[in-house]
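Below you'll find a set of structures to go through.
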Structure 1
Amino acid sequence: MPKLNIKIYGDDVLRRKTHYIKKFDDRLAKLVDDMFETMYESGGIGLAAPQVGLSKKLIVVDTQEEGEKIALANPKILWKSQNCLIMKEGCLSIPGVEGEVVRPDRIKVKANDPKTGEEIVLEASELFARVILHEMDHLNGVLFIDHLDVSERAAIEGQLQEFAAA
């Protein structure tokens, strides 16, 4: 399977809202497989379709923990906990940049299985929840840097300008 090209900060596709997936077929199943391969080859634990140039509501996640590998089409948050955790995040589309992001520690998500189209509901906590939320942000044109506080954002502004200039 070919490795897909990861879009880097500054590419317009990363800031666009995505479209719902209505057709669940072999092409979509192959895209999921290619996204997983691309994510693994790039050393990531999550990848969203906009990161490979596609404005589709599709994410793949694998935290390397048992039961925490999944592909989700059209994901929607049903519930998120009031309790939050602060953790350092990075992104394959903004290589070398990290920042502390506050996210709920538990979530409940409804989505379609991209290979069958069947509706699924799952609960996730801690890192698994964080990665799902991070990737779901991509589906709305939101990047983890948008969640940083003012001082942390200012600290990485020079790095971000380098991406924009490239």
Structure 2
Amino acid sequence: MMIDIKSYITDVPDFPKPGILFRDISPLLQTPEVFHFVINLMAQEIAKLPIAALVAIESRGFLFAAPLAHTLSMPLVLIRKAGKLPGDLVSVSYGLEYGVDTLEMKSGALAQGAQVVVVDDVLATGGTAAAAGELISKAGARVVSYLFLAELAALQGRSKLGASVHSLVIY
């Protein structure tokens, strides 16, 4: 069965501010057979790779990575914004259009030299995904691939990522 994934992602103009076209994945998540289809496609892509874990970027990346980790019986490591995780952490700060943000991950969550796939919902400018890759590298592991539901190709985010990129749909 083939499903037109784009037909379950709606465009919301001028959100969260004027001039931005937001891609809303809510209809996809609210349609179980489509969500199941998407998770299966992603799982097929990941199953080909020699990886030790999945790494999810807060917060919508969690929506896809958790069922993938369950389906593939793989460990799931979370990358979150600063102040959201307890304990000993590894962190990296990165530039935004108007400032700086920080991503964190539990120290020791990934074995030295572990190969991982980073999962998120949308690849836009690539800044957050690149910072996640830097964080994983700082922790001693290596990103072999990035996996996204959707990619906004005009923003050229994939050019910032130092590993293969797979997106189910491209705008």
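Which of 1, 2 yields 1.4 for distance in nm of label points 7 Å out along Cα→Cβ at positions 89 and 153, as computed? Only structure 1 yields this read-out.
Ranked by Rg/Rh (Cα atoms, Kirkwood Rh), for residues 9-56 alone, structures 1, 2 are led by 2, which has the greatest value. A value of 0.45 for FRET efficiency 1/(1 + (r/R0)^6) of positions 33 and 49 (r between Cβ atoms, R0 = 25 Å, to 0.05), calculated from one of 1, 2, originates in structure 2.
Where is relative contact order in percent (Cα under 8 Å, 6 or more apart) largest, in which of 1, 2?
Going through 1, 2 one by one, relative contact order in percent (Cα under 8 Å, 6 or more apart) is largest in 1.
All of the numbers you see were taken from the coordinates with simple rules; none came from a lab. Please read these numbers as outputs of a predicted model, since none were measured by experiment. Cβ atoms are built from the backbone, for glycine too; each structure is taken alone.
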